[in-house]
Structure formats: C-alpha cells, structure tokens
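Visitor: I've put the structures underneath this note.
FYI, it's all coordinate maths here, none of it is from the lab. This one's a predicted model, so the numbers in the text were calculated from it and none came from an experiment. Cβ atoms are built from the backbone, for glycine too; each structure is taken alone.
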Structure P
Amino acid sequence: MAAILCIETATTNCSVALSVNGSVVAFKEDNPDGSQKGYSHAEKLHGYIEEVLKSGDLSEDKLDAIAVSKGPGSYTGLRIGVSAAKGLCFALDIPLISIATLQSLSLQVKETNAYVVPLLDARRMEVYSAVFSSEAMPNDRQDKIRETKAEILTEDSFSDYLKKGKTVFIGDGVSKFKAICQHPNAVFVEDKLPSAKQMAELSEKKFKKSDFEDVAYFEPYYLKDFIAG
C-alpha cells in the first residue's frame, strides 16, 4: 500500500490530493472551473499540502512518493509544482512520479465509447491537445492514439476522429473549438481543468512498476518556449 502526495499546478487550478492505495483520502483545490484567471500557487500550494496531510492524518515522513503533473501547461504553474515536488523528494528521500497532464484530464470523461480529446488553452486559437482511444476504460485511459502537441485550431481539426464517432472534448480550450466546430459527433465539456484527484490511480500504477523520475534532472514538459507577458 502506497501513500502518494499528488500535486497539480499545470493550470490556474492549484490542486493537491493524498492517495492511499490508489484512492483519494484527502483533497484540496481552489479553481476547478477555471474562473480564476491568475495564478496563486506560490502562496497556496504549501498550505494546501499541509492541509491535505493533516486531513488524511498522515505525516510527511510516512509518504512513499510524490507525484506531480508534468505538463504541458502554464510555465509558471509547472515550475512551482515541480519545484515543490522535487524539494519534498529530496528532503524525504522518496521517489518522484510524473503524470501527463492531458492524460489525467482525460480521466474526467466517463464515456467508454468515444474518443477523448483534452484541450488546454495555449493563447489565441492554439491549444495543447492529445487523443485517447475510445476503447480504453475511463479509469485506465492510457492508450494515447495521437501524440501530445500544440496546434492552432481550425474547423477541420480532429476531423479524422469526428468522422468515426462520438468525440468528447474537455478542458479550458474547449470553448475555442466549440465556436468553430459544427460536427454532430462532437461533445463539449467546458470549464474543466486538470485536478490532482485523477492523478491517484495513475500514480499508484507507476509506483507499483517503479516508474520513477530522476529527481535531480527532471524538468516539466513545457512543449512550448516560455513567452513573458
């Protein structure tokens, strides 16, 4: 049985969960619907970690690993989350687990007979996206059938999947595509952000396989270069 602290800061949602044996036993976040436009992770993250451990009646020295959302996402958010995770791993001498942000976001979709396309806002008409298999069960969606990439949306985006059947789009980039996509097979789940809740099962599976990162050299998956502004 593993006790894993999960940290999600890839977007404006600052989210922390305590996972025990793959189940969430304590949880704290402040922006699940994306209504907050700024980032408050630097001020809130360590307080949330303390709250979650206290709520889960677990001390830091009882943790078996730290899991962090690795991106893509906000440069600022990812830096804060990964820095906190690496600091805890060094201090506690425990392993670091990285979780693909778009994969965990896709787990919020419970459809089993649909393609799942997480879309995260990347400025203007650009999004970070990936496509997951319609055959994967919602609690085990690891069969990514198209690579993660940054792309500019057009009315023909994802047409190959839409032609084949129901395709569910989820994330804070969905509103951009909804405005230009009229396909009857498109289902839009708006105003959803990645959450530490969905990291629990994924991190437990990686822990069992000893699928860990090198704490000293691990860097977030930014996908795009940082642009100040």
Structure Q
Amino acid sequence: MSEPGSAAATPIASGTAQETASERLPLRERKKLRTRQALIDTALEMFTERGFDGTTLDQLCDAVEVSKRTFFRNFLSKEDVASAPTQDLWRVVLEELETCEPGGRTVLEMLRDTLLAALDQMTAEGWARRVLLSRRLAEATPSMNAHGLHFCDRTSRAVLAVLHSRFELGDPADLRPRLALDLVVSAFQQALDDWASRPGTPTRASLAADLREAFAAVPGALTLTAELRTDA
C-alpha cells in the first residue's frame, strides 16, 4: 500500500518474501525498485556524512545518476527519502491489516500483532542499519521530525479507516480504537528510542524484543498509581 497522500510508489521490496515476489516482476518494475533502494541508501549515507542540509537534491540525484523527475516519482522530498525505512514498515502494517483476522483479540492486541508481523518481514539486508541512520538524522533535523509527525497522522488515519471498514467497532465516534492505536504508536516510538540509543548497530531482532517489552508495559501503565515521595 502506498503512503496515504504520497507520490505514487512502486511495490516495496522490504523483505525476503517481497524480494522473491519482486523477481517475478517485469524488468522495468525491478529496475524501479533498484533505483528506489539506491536513492534511499545513497541519501542516508550522504545525509549522515555531509549533513541533511549540507546535501542538495541535485547532489543526491547526481550520485545515483537519476533525474529529479525520477526522484519525485518515488519520493516527495529529502525528508521523505530519509524517512523511508520506517515508513516502509508502516506501509506493510497497513497491508497486513487489510487481510488479518481478529481471532478474538482486542483491537490493541491485533494492532500489536500486526506491527510485529510487519517487522518480521523487514528482512532485507541492511534494513536495521537504514532505520538507525534515519532515526539519528531525524533527531538532528527538525524538518524530518515535522515530516514524521505528518506521516504518523496520515498513517493513523489510514489505519483507523481500515479498522472501521473491515471490523464491527460500533459508533465511529468511539474513542477507543484511536486510543488503542495511539498506545501502539507510543510503544513503537519508545522501543525505537531504546533500540537506537544502544552503541553499535542494533538488529531487527533486538528491535522486536524492545517492542515486545514496550507492549508488555502497557497494561501496567494503565493502572499505575502515584504517591507522594517520602524523601521529597
């Protein structure tokens, strides 16, 4: 599924299964996928080495040997290409949500399991490193943070639209589906922060472990009480 409101995108080869599927695509589509991945990889390396603002779009396109027109067929902006690794994960979340079955789970549990299932598909070589570079760039680049917030809002709206179109959730004005989604997003952001703060290059498996730990803390967060400190 394309990002809600984004430029038209070719299918995303984000994991082994998707890479195998991409091999069955026509040559032209495979070339598009390779070009898209080259733009992501080159952008993250150049932005990290030279700074986000220190790298122009012309320089990026020259390095990949593509035109600006080709760039804008794949991405909306420099912020968009730099945020692609995590955005691709959430696109797969939307795809998973389109076909998953509730199976007696709560909405929160279903969203949690869908996110973890999408993460399991992020098996392409170097994906974890791309996420790490993207995360560190976002921490130092206000425009990437703004882009991330806008993407999160659009994607949240898309997730809620899928939930209400596929499942019987009662009154559309009911706040509970949105709050359940907000808890999932919050747990993901916390897990990503913990994961990215560790030295070295964390792995996809360690991100999944951090995500499960964050989800495990959610029930306790809902019942946590506060008492005044006696040593204050």
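Visitor: 17.7 is what came out when Kirkwood radius over Cα pairs in Å was calculated for one structure; which of P, Q is it?
Guide: Only one of P, Q returns 17.7 for Kirkwood radius over Cα pairs in Å, namely P.
Visitor: Upon calculation of distance in nm of label points 7 Å out along Cα→Cβ at positions 28 and 108 from the atomic coordinates, which of the structures P, Q produces 2.1?
Guide: Structure of origin is P.
Visitor: Of the structures labelled P, Q, one was used to calculate helix-only ellipticity at 222 nm (-39500 (n - 2.57) for each DSSP H run of 4 or more, over all residues; to 500), giving -22500. Name it.
Guide: Structure Q accounts for this read-out.
Visitor: Given a value of 2.3 for distance in nm of label points 7 Å out along Cα→Cβ at positions 84 and 204, calculated from one of P, Q, which structure does it belong to?
Guide: Answer by label: P.
Visitor: Match the computed value 11.1 of mean count of other Cβ atoms within 10 Å over residues 164-171 to one of the structures P, Q, and report its label.
Guide: Comparing all candidates, it corresponds to Q.
Visitor: Looking at structures P, Q, which one was FRET efficiency 1/(1 + (r/R0)^6) of positions 124 and 172 (r between Cβ atoms, R0 = 41 Å, to 0.05) calculated from, given that it came out as 1.00?
Guide: Of the options listed, only P reproduces it.
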